[in-house]
Structure P
Amino acid sequence: MISEFISKIGIQIEYLVALLFLIQIILFVLLIGINLKYSRLKRNYSMFMRGKDGKNLEESILEKFMELDKIARVVKKNEENIRKIKKKIKKSYQKAGIVRYNAFQEMGGNLSFALTMLDDENSGWVFNAMHSRDACYTYIKEIVKGESYIELCEEEKESLERAIFQEAYDLKSMDINI
């Protein structure tokens, strides 16, 4: 009866047997793969549960949650410290500008200088040291948000501009020999 059905379809028995054998080999390979995955999963589960019953497992999970809470508290404290540090950094001097010049024409060597130190908000001071043959005269002028209430000389203005518009403290751009 089956051979009559197969002959009516037009399939030869040899091809059908070969196809079924091929399907059986594929299923066998899949079975081996599944068994390997299952044994790996079983081994990992055994390692996870080794020496632990339900009570011990619950305790270890609670212990891990306590550790996570502790880590969260430390992270929160670190974030607060970072905010404080950033606030302090804004008030520290971050920008500098210097201009060397010859204040008195009878002297050479550009011994006079104007030094500007500014914080993040461009507030700080300009220090001007003018050297002559007889003495050194020093002046300091306050800078508030990039402006001075006392008139600045050309060298002080240039020093202030260098400090405001520079990205980083770059000694080579400030005419300093290192």
Structure Q
Amino acid sequence: MKEKTKKNVYTAFIGEAKAYFRLLAYAEKAEEEGVPQIALLFRAIADAERVHAARHLNLVKDMIVKDTDTNLEKSFQREKSISENEYLEFIKDAEEDGEKAAVITFSHARDAETFHAKLYERAIYHVIRDEVKAYHVCQVCGYVTSKKIPDKCPICGATKDKFKTIGS
């Protein structure tokens, strides 16, 4: 694929992926407002946007997805950079603007990204191997652990029932 088209396909992938989540949020709002038929429409079109995103991704997968070692290293570096740089700026700006809710979500995400980086690092150094059968994800802040579900999330304090298990 030629470079200009590849760039456009990647841009379309990003747009469709964003649309998927935006439309799910619209569906949730429509449900809250008691308009189930519109919520259903938003969910259906969200799923269509997911299909578009997946198809676009398949065309540029070679640009994004490499071998597992490279993917682990890139993911580790990305998580480290986001937690150590970008979220710090976001938090600073939100504090200056007096936006407490944004400060909290940015702080939770930053702290969760730090744990994500540690999990990737363990995988890079082959500490994980075949020992991990499941991960547990806090559905409030995104904290991930391969150990047992904590009574309270170490980042946001969410209770055990707010965790989703990925794996067996």
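Just so you know, all these numbers are worked out from the coordinates, no wet-lab data involved. Worth saying up front: this structure is predicted, and the values here are computed from it rather than measured. Cβ atoms are built from the backbone, for glycine too; each structure is taken alone.
Suppose you compute distance in nm of label points 7 Å out along Cα→Cβ at positions 77 and 109 for every structure in P, Q: which one lands on 5.5? It would help to have the intermediate numbers written out before the result.
Values: P: 5.5; Q: 2.2.
Of the structures listed, the value fits P.
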> Here helix-only ellipticity at 222 nm (-39500 (n - 2.57) for each DSSP H run of 4 or more, over all residues; to 500) was calculated and came to -22500; which of the structures P, Q was it taken from?
Replying inline: Q
> A value of 0.00 was computed for FRET efficiency 1/(1 + (r/R0)^6) of positions 37 and 117 (r between Cβ atoms, R0 = 35 Å, to 0.05); which of P, Q is the source structure?
Replying inline: P
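Can you tell which of P, Q yields -0.68, -0.91, -1.03 when log10 I(q)/I(0) by the Debye sum over Cα atoms at q = 0.10, 0.14, 0.16 Å⁻¹ is derived from it? Don't skip to the end; give the middle numbers.
Values: P: -0.68, -0.91, -1.03; Q: -0.54, -1.07, -1.31.
Source structure: P.
Output the label of whichever structure in P, Q has the greatest value of distance in nm of label points 7 Å out along Cα→Cβ at positions 45 and 61. It would help to have the intermediate numbers written out before the result.
Numbers: P: 1.6; Q: 2.9.
Biggest value here belongs to Q.
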